[in-house]
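Some structures are shown below for you to check.
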Structure P
C-alpha cells in the first residue's frame, strides 16, 4: 500500500506531521480521524520510487545540504526533524522528493546512509560511505561536515577545470569540424588537379595519403558516423556494468600524466575515512571494510579488502598495501612507521591532508598545460593538411 505524508492538528491545536500507510487518500483521512487528528494536508509520500531515475542534484546544493544537516544535528535537532526542515526549505524538486523518501526510510528504521544509498544518482559512494562511518562511529555531524567540505572542494575544482578547458575544447571541436568538412568536401576537388602528377608517379606521398583518406571519408562518412554513435552508446552501457566499471577504474590508474592524480585522490579519501574511523574508536577491520568503498575505485577497493584478510590473520596493514602496487611507496612507509608507533589514525589524517594538497596543485598545473597542448595539436593537424596540399602545387609551379 502507498504511503501518505500528512500535516494535521491535534485537539489542542498543535501542528502534527508524519507518514502513514493506507490504501487510498480517503483511507488515510479516515485513519487520521481515528487518531483524533484534523488533517490540514495529505499527499502521496512516494512521488519518487526508490531506484527511479532522477535528474541530478547540483553538487553545490548537495554540499550546502550536508553542511546544514551537520549544523542542525550539532544543535541537537533530531535526525527526522532535520531531514524534514531541509526538505521544506529546498526549492529543488528532485532534492525535495529524495529527502522526502529518505525521511520515510529513516522513520521506518533505516540509517541515514542506508536511506541515501537507495539514490545512487544523487549521493555518490564516497559520501554514503563516509556518512555510514560517521553513523557507526558516533561522529555523524563531523562526517557530514567533512563530506560537505569535500563536495564543495570537488565542485569548485570542477568549475575551475571547465572554465580553463572550455576555450581549448571549443577550438578542438571547431577544428575537428573544419578538418572533416575540408576532407569530405574540399580536398576531393584537388584530385583532378593532381592527376597528372599521379600518372607520372611524382605525387608526394603525403598528398597521396591525404587524397586516399579524403576519398575514404567521402564514401563512408555517413556509415562511419553511425558506427561511431552506436559504438559510443554501447560503450556507455558497458561502462555501467560491473566489468565495465572495473575496467574504467583500472584504466584511470594507468593513464599517463593523470593516472597518478586519480590514484592520489583515491588514496587520500581512503586515508581520510580510515583515520577518522580509527580516531573515533571504530575497530580497524570494520574501518577497512567501510573505507574501502570510500576510494570510489574498485581496483583499490579490492586491494584494501585483501589487506583486511591479511590483518585478520595477524599481519600488518602496510605489507599487503605495498604488495598491491597501487599505493605510493611514501604512503606505505608512513603507514608502516605509524603501525609500529601505534599512532596510525594521526598519520593517516596527515597523509590525507598532504596528498590532497599536492594533488590539487598537480591538477591545477595539468589544467594550465592542457590549453597549449590542445592548441598545438590543432595547429599541427592544420599545418599537415596545408603542407599536403601545397607540396604538389609547388612541384607543378617548378615544372612550369
Structure Q
C-alpha cells in the first residue's frame, strides 16, 4: 500500500524500532480501540490505559533511565506518536505527557523534582499536563494574566487556564504565570502545581468537535499555596523555557499529522478496492486513482521533511523556524488528505462508526493548537526578513548619527 511508495526511512531502521512498532499496535488494538466509545461518552480515557502504557514501557521513552524513562533517542518517541496517529486513536495523550511535559522537568527541574515526578510518570501513576493558554490569550504567551506572588514560604497562585490537554486527568500541571506582576518585566515563570492543592479546581471536560476521548478542560487557581520548591528552573525564565521547548511540541504535532494521513490513505485504498459502483471497484476509476496518488505524493514530501526534523531534534539542532515549517505544512497536508479520503468513502465517510470520520474530526485542531498555523507563518516570515530589516535599521541609525555630526 502506501509503504510501497516510501523512500527508505533511516530514522526507524533498527530491530528495537520494529519491536516498539509492534508493541504500540498491540497496545492500541487491545487497550484503546475496544474502549473508544465508552471514553467518547466520558470525554476522557481511563487511568487503566495509562497504567497499561506504563507497564509496556510506552511512557517517557526519551527520558533518561536514571529517572525511570526509556533512555532512548527521540526517534522512538516519534515512531510511537506516528504509529498511534496512523491507527486513529487520540487517547491516551502520550505525546503531551511524555514528550512535552516530562522534558520540561528533565531539562529544568531540580534533582528532587526529577526523582519525585519522572519515575511515576513513566509508570502512569502520575499524569502531567502543561497549562499555558488562558481564556483571553491564545498564542500570545506574553499576555498571560495568571500570577504567583512570593509570600516567603510559598507562591500564592491566582488565575485560570483553558484548552488544557489531559488537564482533567492530570495529577499535576506545569503552570505558566507571572511572578513579578506590576513590574515592567513581570517575570514569566513555571510552577509545578499538584492537583491536590487547596484552591486548585478543574472544569468539566469540554465537548469538542474531535479528540473526544482525550480530555480538554479549564483549570482554576484561587489563592493556591504552591511550595517554593515547586518553581521549575529559575524565577523569571519561564518564557525562555517555553520558547525553547515549543519546537519539540510543534514537531510532535507534525509527526501526528503524518501518521494520521498515512492511516487515512491506507484506509481509503482498502475501502475503494472493496467498494463497488457501476459494476466495478471504486478504485478502478481514474479519478479515484488520481486523488489517492495526489494524497500519497503530498504525504511523501511532508514525511521526508518531518523525518529530517526528527533527526535534527535528536541532535539538538532543530530550530523554531524549521519546526514551524513542519507543523504548518504537515497539518495543512493532513487536513487536505483526510478531507479527500473522506470524500472517497462517500456517505459512509460521514458516519461516526467509520474511522475516517473520527480522524477527519480530530484533524481540524492540528492547525490550531501548539500555535496556530498563522503564527507559524509569522515566525518563518520573521526569519526570512530578519536580516533585511536589521540591515535597514543599522543604515537608518548610521544616517541619523551622520546627520547629527
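Readers should treat all values here as calculations from the given coordinates under stated rules, not as data from a laboratory. All values reported here derive from a predicted model rather than from experimental measurement. Cβ atoms are built from the backbone, for glycine too; each structure is taken alone.
Odds and ends about this structure:
- Top of P, Q by mean count of other Cβ atoms within 10 Å over residues 70-77, largest first: Q
- Structure responsible for 6.2, with distance in nm of label points 7 Å out along Cα→Cβ at positions 118 and 214 calculated and labels P, Q on offer: P
- Looking across P, Q, the calculation of Cα Rg over 2.2 N^0.38 Å that yields 1.05 traces back to Q.
- Structure with the greatest value (metric volume of the Cα convex hull per residue in Å³, for residues 246-301 alone, set P, Q): Q
- With helix-only ellipticity at 222 nm (-39500 (n - 2.57) for each DSSP H run of 4 or more, over all residues; to 500) derived as -16500, matching label from P, Q: Q
- Here the criterion is mean count of other Cβ atoms within 10 Å over residues 110-117, and among P, Q the highest value is seen for P.
- If mean count of other Cβ atoms within 10 Å over residues 310-317 is computed and equals 16.1, the structure in P, Q: Q
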